[in-house]
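S.K.: Next up: the structures, one after another.
Please treat every number below as a calculation from the coordinates, not as lab data. Since the structure is predicted, the reported quantities are computational estimates derived from the model, not experimental observations. Cβ atoms are built from the backbone, for glycine too; each structure is taken alone.
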Structure 1
Amino acid sequence: MNIETALNQIIGIVGQRGLVQGADADPYLQDERALFHGEAALVVKPASVEECSQVIAISQESGIGITPQGGNTSYCGGATPFDSKRQIILNLSRMNHVREVDPINFTMTVEAGMVLAAAQAVAQSHNLMFPLNMGSQGSCQIGGALSTNAGGISVLRYGSARDLVLGIEVVLPNGELLSELKGLRKDNTGYDLKGLFIGAEGTLGVITAAVLKLFPEPRSRQTALLGVSTPQAMCDFLVRVRKGSGEQVIAAEYISRESLDIVLDQIKDTRDPFDETVRHILLLELATSQSEAELRNVFEKILQRGVASGEIINGVVAESGQQALEFWRLRESIPEAERGEGGSVKHDISVRISKIPEFLEKAEAMLGAIAPHRLSVFGHVGDGNLHYNLLPPIGSTLESFKEGPARHLSDSVHDLAVMLGGSFSAEHGVGILKCDELVKYKSPITVGLMRTLKRAVDPRGIMNPGKVLG
């Protein structure tokens, strides 16, 4: 079948409601950070699994590349196509229904196009919680979150997206439907096929639905912003909190003084919560089924020990839900504040939690010897994931910075993370941006096995061409 015939057939399948044309297609062709401006022969939105399957089967037969797309919030160009004649965008936003909520099994089955915040709201309507939380939850979709194995702020307690899934439904590259939506917690019957597709960034198939784990809604929460004496003290205190609270820590976020200062400069109606300057800040949140008074008592005793040990040098405990939201706003506004400063060169590294102090010390010294820059360092210290972002020096533009020393600086950040046994991509994925890094830092055996899987599942190479493996 020739390309033109195939494209016309695809249009016939999705209909006019499922076709995005002209200027309306532009937002689908640019990635979240405006790093990539793509091209596609079509942007289509199937309304059902059946339509999705038919579109993919036709694409397989005619050799049309498919770029699966959810909320298009990728930081690495993972949902952007680059061929105006032989690639299409398959956007799943119309496939956004709840298929089932099972409060006894603590699960819900939703379609891939459901926005994450909407899925959270469905769980809350049943007095339950879906704990995947991140800054983009108002626009990212379940399918995209699973295909990139999204992380976010609650990984310490609940795990990443991969840990929150009991089953998935996937349209394979030949159009066949793999349906594994039993929702079982025990099923020891061979390979874990869902693990192939979660984190594969749409290169092996299109996730169309999933069975998600739900949890009881915590009865009470305690949130604090704490000034810690050193990164090592922060990690030591986190151990103290986890042991002393009985694993009630739901989030532990690091904010550097540089990141906080950028927020205070760029974001309206924010203020410094500390009465003196602290360089290292820990945003800590505990949640439990205990009463508010019981949790507060546990928290205060842990904080007292942290102060006595010298780990905590300053701090503020939220006295209301509104104040807790204000604390979180300081953390979650950092990316927006960086944009207000003219943008940054982003890094999404992970190391063992025990290696965070060493990474921070060595990275600052090493990069300082390479070229002038400004730092904005923050992230999920509870799971070892840091966003070690670099801003150009005052008076320089981001463009000149990228054309100058930024590449060398970025390589050094990634080299150090890997040297310490870590990863160059903790939660943002690979997409097209980091394909070279994957080949550089992964072992030849690992890359070879990934290529073998890709050829076996997608022999014509139509699924998200150019992503992950290049």
Structure 2
Amino acid sequence: MTVVHNKTQVLSDELLGQFASLVGERYALFQKDEKAKFLVEWRDKYEGKSPLILLPGSVEEVSSIVKLAAKTKTALVPQGGNTGLVGGQLPDQQNRQIVVSLNRMNKVRSVSPASNSMVLDAGVTLLEAQQTAEDHNRLFPLSLASEGSCQIGGNISSNAGGIQVLKYGMMRDLVLGLEVVLPSGEIWRGLNDLRKDNTGYDLKHLFMGAEGTLGIITAATLKLFPKPVERQVGFVGCSSLEQLSEFFSYVSGETGSFLVAFEMICRTGIEFVLKHGSQKVEPLDEVFPWYGLIELESTKEGLVGTLMEDVLGGALERGLIGDGVISSSEAQRKNLWALREEMSAMQKPEGGSIKHDVSVSVAAIPQFIHKGNELVERMIPGARPVPFGHFGDGNIHYNISQPVGMDKQEFLDQWEPLSNAVYELVLEFGGSISAEHGIGVMKSDLLALKKSSVEMDLMLTIKKSLDPDNIMNPGKVIKV
């Protein structure tokens, strides 16, 4: 008989069989080949072990699973699309945690264009959510590179960000209500679409960004917005980060609510995309060390095209940019965005990449990157910084690719000391060690660097109050 030991519970064949019976044999995965895709992160940085993967098909089945886990003190790991980057969606290596995948819970429950809201199961992919809004002549604005596979429940649990935070906010800003299975197995049905509800604690915010440590999100009521009918992309080159920063200030003042995204791309990143990605043509006639990609949108035709021309023309006259191009078609718009959206994936062919998802004040971005690059060169001479990201909201993906010719593993062995140094620099600037990817296991030991003792005590108090037996995604975010 297979027996898997936990601190408080033995996961015997009999107990695993009880869990399996709650979803049916077809949706309880025991075999190694069936479990494989649920246990490895796409970058191969994290890999977990689990004796059983459960795929419930309803909130009632999730509730039954959690009630049995609470009774037997069995650890559960909620999982969405398995696209996370900090290991929060995977079990540990002890083979003592059961993964609860929300893949089958993928129904659109309702859409209300009149209320500008929709109710979705947690397993609906972000791309499906966007399309659902589109089908009702509305916009759901969250946009991520992984939108074809990431899921709404995971987006909420990690408080996802993406490229349109500048206008629409983070994922928590897009949620009106939640349905959550609590660590006791009770179901909190809070799927209202009220814009104003001033009746005590706003409980939904406990679960957004909690990475499944306080309960399992099974459905959400999400905000919808008027559908833009016109979009325009501008791509510019700048001689320095300081110039790019001045250009952002100018664009913000000139475009107001029409400005949806302002992205920063370094020259090294452009070279990686041109070498390995779908785009093979230089975006501008001249090569620049820094580039900016801006997008404007409007719900009326004929507004943002002229506005983009005026803004870029004014920026050229003021010496805020060296050159620029405006998309003349939807195909060109997508090609310009590809230079940014392929940035992460195109670092992989260049060897090892040490990645950081951080944020600092928008005004501090140039100085932070300059100091960061100096730090990297001191620690690993020849390493290639690839900073890019959401300049408009201060979220920088400060990634470092290995030096040309260096052994990949030798470089990756420097992940911890290099990252610790980068995070220290972030904190010197009053920034955050996690802007949009979460804490997971990668940064759980570093959380106390950012949070005060009062904040850590409050978080621990909430965790112990809701999940006294620590069965919900143990070891993630805050350690008990």
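S.K.: Which of 1, 2 yields 0.65 for FRET efficiency 1/(1 + (r/R0)^6) of positions 290 and 418 (r between Cβ atoms, R0 = 25 Å, to 0.05), as computed?
M.R.: 2
S.K.: Taking distance in nm of label points 7 Å out along Cα→Cβ at positions 114 and 402 as the criterion, which structure among 1, 2 has the greatest value?
M.R.: Of structures 1, 2, the maximum of distance in nm of label points 7 Å out along Cα→Cβ at positions 114 and 402 occurs in 2.
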